[in-house]
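What follows is a set of structures to go through.
FYI, it's all coordinate maths here, none of it is from the lab. Quick caveat, the model's predicted, so the values are computed rather than measured. Cβ atoms are built from the backbone, for glycine too; each structure is taken alone.
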Structure P
Amino acid sequence: MAQGTFDILHPGHVHYLKNSAELGDILVVVMARDLRAEDRKNLYFDEKERKKMVDSLDMVDEAVLGSEGDIYSTVEEVDPDVITLGYDQGHSEGEVKEMAEDATGHEVVVERIGEKKSYSSSDIKNSVN
């Protein structure tokens with residue numbers, strides 16, 4: 001399971017999702033809901049459009065919209081064995097692991113993917129404006 005907003009797809013997202021897919025048999029990508037997106041005031045695409053774009057990528061088996069309430073219910077529903085985090089996602093691997101194992105009732109591996117690159121949806125948006 002990978003997660004993110006994916007408002008403007010860029011090579012960093014492709015790297016993240018490709019490497020996430022290599023860690024399991026099926027890659028489910030959870031899309032941040034418009035109401036929960038960190039940069040929700042500056043979204044270029046709504047959640048349905050973002051989901052459609054990510055779902056069209058070859059390495060993605062399924063893209064789903066996250067919960068409007070909390071991430072716990074989404075993790076419980078997807079029931080992943082592995083959760084990947086992007087280099088720029090501020091979540092602690094330990095906290096995600098604990099939350100996921102509480103939600104699923106089984107061991108969950110948490111992997112941080114990638115290294116800091118110059119790709120940033122916010123930077124891309126700012127350079128276009």
Structure Q
Amino acid sequence: MKTNYQATTHDIRVSVEPEYLDDRSEPGRSHYFWAYHVEIENLGQSEAQLTHRHWRITDGNGKLEEVRGPGVVGEQPLLPPGGRFRYTSGCPLTTPSGIMAGSYRFVGKGGEPFDVEIPAFSLDSPHDRHSIN
């Protein structure tokens with residue numbers, strides 16, 4: 001069962017659906033890979049442009065990696081009111097589970113920057129041992 005994570009900030013809704021990719025993973029070599037499908041929707045009344053991303057990726061051992069850069073998948077999409085942008089990217093880990101979260105920097109029609117939350121989402125593989133503490 002796939003899980004969809006959502007957050008809405010400043011009338012921008014971000015939805016993320018992670019997917020474990022068994023065919024790109026090698027558990028015997030501690031290599032686990034996920035795709036994550038993102039949809040960004042402008043629910044507001046004025047256009048906004050995504051200019052930067054900031055990801056916080058934490059593996060199953062608690063090791064944090066931060067990734068910052070311009071746009072997403074080589075683009076800086078301009079979203080008119082009601083507009084949507086979808087993309088897919090990927091994340092490798094050396095542990096069978098982890099978590100990702102972050103933010104997008106947008107610029108509004110008047111040039112004002114604002115940050116939009118990317119909801120925290122779980123990266124779970126079928127190779128993870130689940131235990132209740």
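Worth pointing out:
- Origin of the derived value 15.6, 50 (Rg and Dmax of the Cα atoms in Å, for residues 10-81 alone; candidates P, Q): Q
- Distance in nm of label points 7 Å out along Cα→Cβ at positions 18 and 34 - highest-scoring structure of P, Q: P
- Mean count of other Cβ atoms within 10 Å over residues 66-73 - structure with the largest value, from P, Q: P
- In this comparison of P, Q, the computed figure 46, 29, 27 for Cα extents along the principal axes in Å is attributed to P.
- For -11000 (helix-only ellipticity at 222 nm (-39500 (n - 2.57) for each DSSP H run of 4 or more, over all residues; to 500), calculated) the corresponding structure among P, Q: P
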